[in-house]
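Undergrad: Following this line, the structures themselves.
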Structure 1
Amino acid sequence: MTALATTLERIVGPTHVLSRPAALLAYRSDALPGHRLMPSLAVMPGTREELVAVVRALAADGTPFVARGAGTGLSGGALADGIVLLGLHRLRRILAIDPAARTATVEPGVVNATLTRAAAVHGLHYAPDPSSQTACTIGGNIAENAGGPHCLKYGVTLNHVRRATVVLPSGEVVELDRGDDGGYDLLGAFVGSEGCFGVVVDATVQLTPDPQQVITLLADFLRVRDAATATSRIIAAGIVPAALELMDQATIEAVESSVYAAGYPRDAAAVLLAEVDGPSIGLADDARAIEQLCREAGARGVRVATDAGERARLWQGRKKAFGAMGRVAPHLVVQDAVVPRTALADLLEEIQAIGAAHRLRVCNVFHAGDGNLHPNIPYDADDPDESARVHRAMGEIMARCIAAGGTITGEHGVGLDKLAYMESLFTAETLDAMCALRAVFDPERRANPGKVVPVRSCREWHATAAAR
């Protein structure tokens, strides 16, 4: 056992430091199985004091590390390549809920949905709702600036974090806020930094009042293009739904063949799941307008959920769509481009053509309202030929999204998976500016090395614990 492992055991206890390869296997990938890297060891602090002490011990040793929450990320962002993995899942206390201020202060390992359940007794909820919200953690959401279906109306994680206590890679503990009382918005820089700036010790987040009424609609279409057209027409009409989600036939078939079956019509080319919420007065008018716009765009039918149970069932199909694709193939690659809504119809056809050209099945399920595409390809990552075809197809899809005026991530982050696209989107000067900002928080670049910015643009720490 290394001296560092012994030091870490003294801080967190021997059972919370893992070094045997068999024990580390669970951490070799996140929810995107195409990237597999093994940490040299994993350490799991259980208190704020232990977390700070661990980061300080790593700083004293000059050792790089990767912070990890629940491992539900989809960009390879929480993988440790021969370095220390810092697990935060034991830090799961809700420290305070202030109903009057509509805030909650939580540790980084608190599960997203757990916070909403705790706030529900006060008529409040935590609005950002990634599809993995029953497993993903607030710390991971902050690292990735996670979104979710309801971010169309309520905004992404950045819009809901008010303050954070952070331990920098040097071991210094700092308080970050939005700069509302003067100064820079350092918290805004930290949220979405993908673990490259430091580690959240605790965060104060905004809670949202539960809406007075919710109306959920499901429109089905015989052409994907018509569903995309309906999306643009709804937004153009000045209606801002709480959520507006599109699923194509491949996704519908996967969902309806799984335990998450939601009653989607199997013969539809696409369904559009729309939801409006807010005060009861006028809400039915918005719902009727959405129904009419969908029918004018070519919807075959529009169904309105009649009660909370039916609404939950419709959402279950959407939220569990990624899991349902496990029936199709053992692995899944998920992309995360954002494009102008007006480009959706053409791009969806191009994506299907790219998939067909590479003999791959593409399943689209995404946040249509804000143009956040999620082309998914179920495949066997252990098949070299199929993996190569998937890689080429995803490269072509991302290139088309960039050419259409889009960007490479809306909520999943860059991590490892999208490094190759960064120089297609940003100039060398912009990448240098990103590196300069990172150096303010982590001048030694020991926090999550090798992620977000290409190595040749941002020199990284390359040594490993074994080489020290």
Structure 2
Amino acid sequence: MSAHPIMPLPAATSTTAVAETAGRWLVFGMGKTGLSCARFLAREGRAVRVIDTRPSPPLRAEIEALPGVECHAGEPDLAVLQDVDALVVSPGIALDHPLIVAANQSGLPILGDIELFARVAPAPYVAVTGSNGKSTVTTLVAEILAADRQGVKAGANLGMPALDLLDPPVPAWYVLELSSFQLELTDSLAPAVACVLNLSPDHLDRHGSFEAYRAAKARILAHAHSAVLNADDPAVASLAPRDIPVRWVSLRGPRPGTYSIGMHEGQRHLMHGEEELFPTAVLQMEGEHNEFNALAAIAITDTIGVSRVAQRAVLGSFQGLPHRCRLVAEQGGVVWFNDSKGTNVGASAAAIAGIFARRRGVLIAGGQGKGADFGPLREALRERVHTVVLIGEDAPLIAAAIGEAARILHATTLEEAVGLASTAAQPGEAVLLSPACASLDMFDNYEARGRIFETAVRELAEA
């Protein structure tokens, strides 16, 4: 569905522009984003109604404590739309919900928290999206800016909700990680640098098709002042705007003007055209996909004038995010990696290519596939992974897609999967947890899945 844009607001350097729009605001969702929206609007003196389909939303008490805010829990009826002049939808709420459809049909303005942020942000911002790697790149960019002694706040899909970033003090830069869910309700987003890392089918259960997913991601570029794009991904390359500067990132070898990988004196180097930036040996992150992430972070921070000293300091110390290709242990010559954050096929294919670029080994995968096509895993595994241990709801679908590309074992728990992987792995190999799936069939979230994996690996090492 196509949401109506909210009533036009004047350009602003403070949140007063929102306060000038009359009427009651309805916020759909009582999670972290919903709380940030209600807090933001209440601070502006707005009348706010907040709803949630859950009978006992986890943050209801915090929201009800805000001045001028009323809450309604449980499946809402259309009466909550009465005397409402704008609807703010949390990213976890699908836009085909009957209440949102009714609001759209009645002409009610519908927007998300990122649209609110974009209309009032008092400082320039970088926006990063992609099917995988966006949390790593967002964090790298923020840390490089901090190392360059530039005030920075980072958040949105990663960490702090975007509207909470607006609390004083005002930084020199905001850095936003943005999901397709957040982008599909943006009209005013105008980042100083917009980065699209990669695109592979994800969230098709929500978007319905890869084209719809790609169109949501493309909104990050609509009003961007410059872009950093993946030259190796045709779905990304085809989005390149013609009216703004574009910096390209590639792993396919040096090209004029492109950020890429090249060889110098027998060593792999991060390159910009023919300029040798840093040897890849500087990086503390494992895998070729993280070489790409490092190049993207350099391209973004080059665009906004950050020093090479700051870039090298961060790239030489950053060990990666929790649950994202993190080294857990080395035991009996086998290296164990936690990539529980690999919740889609594209992310896991990239992790497999990176971790198993110079070694073979075992993959642990499975969970809720969100309607994904697991076919690309088959090619990703070839010549890299000899055994796959599957868990979770969509294990049969993954097994069918893999076919005979690798030996397949099944486990009923993650702890059992760790035991089977330990038996299958040989000295000099690696075991990678990269599920290619969401976690909610067996765990509270991907973090819980990663913690259980790491505990099981360490207990194995102590046995």
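What follows draws every value from the coordinates through simple rules; no lab data is involved. Just so we're clear, the structure is a prediction, and the values are computed from it rather than from any experiment. Cβ atoms are built from the backbone, for glycine too; each structure is taken alone.
Undergrad: From which structure (1, 2) was distance in nm of label points 7 Å out along Cα→Cβ at positions 91 and 403 calculated, if the value obtained is 3.6? Please report the intermediate quantities before stating the final value.
TA: Working: 1: 4.4; 2: 3.6.
The read-out comes from structure 2.
Undergrad: Comparing 1, 2, where is mean count of other Cβ atoms within 10 Å over residues 35-42 highest?
TA: Working: 1: 19.4; 2: 24.6.
Largest value of mean count of other Cβ atoms within 10 Å over residues 35-42: 2.
Undergrad: Another question, then. One of 1, 2 was used to compute distance in nm of label points 7 Å out along Cα→Cβ at positions 27 and 331, and the result was 4.5. Which label is that?
TA: Details: 1: 2.2; 2: 4.5.
Going through each structure in turn, the value belongs to 2.
Undergrad: Also, quick follow-up: When FRET efficiency 1/(1 + (r/R0)^6) of positions 163 and 259 (r between Cβ atoms, R0 = 35 Å, to 0.05) is calculated for each of the structures 1, 2, which structure yields the highest value?
TA: Working: 1: 0.30; 2: 0.60.
Once FRET efficiency 1/(1 + (r/R0)^6) of positions 163 and 259 (r between Cβ atoms, R0 = 35 Å, to 0.05) is tallied for 1, 2, the winner is 2.
Undergrad: One of 1, 2 was used to calculate FRET efficiency 1/(1 + (r/R0)^6) of positions 115 and 451 (r between Cβ atoms, R0 = 25 Å, to 0.05), giving 0.40; which? Let's see the in-between values first.
TA: Details: 1: 0.40; 2: 0.15.
Answer by label: 1.
Undergrad: For relative contact order in percent (Cα under 8 Å, 6 or more apart), which of the structures 1, 2 scores highest? Show your work: numbers first, answer last.
TA: Numbers: 1: 16; 2: 11.
Answer by largest value of relative contact order in percent (Cα under 8 Å, 6 or more apart): 1.
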